[in-house]
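What follows is a set of structures to go through.
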Structure 1
Amino acid sequence: MKLFIRALLKFIFGFLLLSCLLFLPAGTLAYPNAWLFLGLLFTPMLIMGIVLFLKAPKLLEKRLNGKEKESSQKGVLALSALMFPLGFILSALDFRFAWSDMPKPLVIAGSILFLIGYAMYAEVMRENAYLSRTVEVQKDQKVIDTGLYGVIRHPMYFATLLMFLPMPIVLGSVWGLLPFALYPIILVIRIRNEETVLSRNLPGYTEYRKKVKYRLIPFIW
């Protein structure tokens, strides 16, 4: 029951906070792209939360924990804490003052790409029961090298690329893309530190790095 209440409160708080970041700068609730984005984000989130609560409550609990133990990750969190609000507010202001015009086909394409990233994110959680929001090695953790983990070492981060980069496009903003351009840099910093931690503390991870060469994007990095 405590887990259920904690997850529900976090879901409601996230919805209200994001709604404020979008509708207050927009100056209106009549912001169609914002409603589209909220639906794309929170509907799958609710479904996934229910499934995790029923099937994998321990994984849900780990996903709710966002407190980093690695000091080097605090800078990454600070950049993320700046990027997301700034990107959402700028997108809303773009809508309010009509600074740019995003073609509807691009909005549709961005929405599809976002959902593909969400589906990949769900698949990664199905494959990896050790998936945590923080950089850590858990008790009895094992290296996962099957499925998407047999292609790249960090499929969850690749999924978030597909989700986060199209967010301003779904919101119909060109200017909103500027803050989100920081995200690949944030990922590179996070992955480099995470791999150092895993190589040092997770048995078999060094061998896994030799087996699966690419960290994030096949044939590139």
Structure 2
Amino acid sequence: MYSHDGSISQEEKALAPYSESTQMAMWMTGNNHDESWADKVRALNVYDLKADLENMFANMGINMRDLVVEQCEDETVNPALRYSNRGGKVIAVMGVVDEALAKKFDVDQPVYYAQVNWNLACKVAMKKDIKYSDLPKTLPLRRDLALLVDRQVTYDDIRRVVEDTEKKLLKSMTLFDVYESNKLAAGKKSYAISMILQDNEKTLNDKQIDAIMNKIIKNLETQLGAQLR
């Protein structure tokens, strides 16, 4: 893909404002698989694409904690999600292809699209050292939270707060329910998240777990105005 930067002068070199980068595109539409007795067919959604994109980053060695994920404006996809490094450079943009744009190509079903700056993604991945460790000697522990938040708060906002709060013992985090209803307070929605905590060397006791959870809850309340349900 060719880009033009109007802030760069052309006086010394005519092509100085122009640059070329390798881009990788991902498209997704239709059902998750053909009809099967073993699994129910369902329509793909934007979260399937998000999972594939983030799994690709993980396989490349890119830690999601090093990326800034935020909603953005984009001509191709709407709504759109942007992945940037801490320096503000955009690694990927993904979302739902604008309906009007899809209709121009006679496409009448939802299409999900991601564009990855492959040069930058590889550059970020190359900075990461691959580390190996022994298998954990302990079992992981799961803790769930049901949170009431403002509608503009996203799961990525919650994930960022939780990961920044507990960087050592938090092994993974999952969103397993989103609930919006007129039964909730006006302008609110509910997220249910699960967290896996584990110390690879020793078993966590109740006092340690309570301290971690209380700190996570406090930061969610302070930074996002979240309330426990």
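Values quoted throughout were computed directly from the atomic coordinates according to the rules given, and no laboratory measurement underlies them. A quick note: this is a predicted structure, and the numbers were derived from the prediction, not measured. Cβ atoms are built from the backbone, for glycine too; each structure is taken alone.
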### Query
Which of 1, 2 yields 6, 23, 30, 26, 11, 4, 0 for P(r) over Cα pairs in 10 Å bins from 0, in percent, as computed?
2
### Query
Comparing structures 1, 2 by distance in nm of label points 7 Å out along Cα→Cβ at positions 97 and 153, which one has the largest value?
1
### Query
Out of 1, 2, which one gives -22000 for helix-only ellipticity at 222 nm (-39500 (n - 2.57) for each DSSP H run of 4 or more, over all residues; to 500) as computed from the coordinates?
1
#### Entry: Per distance in nm of label points 7 Å out along Cα→Cβ at positions 113 and 161, the highest-valued of structures 1, 2
2
#### Entry: distance in nm of label points 7 Å out along Cα→Cβ at positions 25 and 209 derived as 4.9 - corresponding label from 1, 2
2
### Summary
Value 16, calculated as relative contact order in percent (Cα under 8 Å, 6 or more apart) from one of 1, 2, is from structure 2
### Query
So mean count of other Cβ atoms within 10 Å over residues 33-40, computed for just one structure, reads 19.2; which one of 1, 2 is that?
1
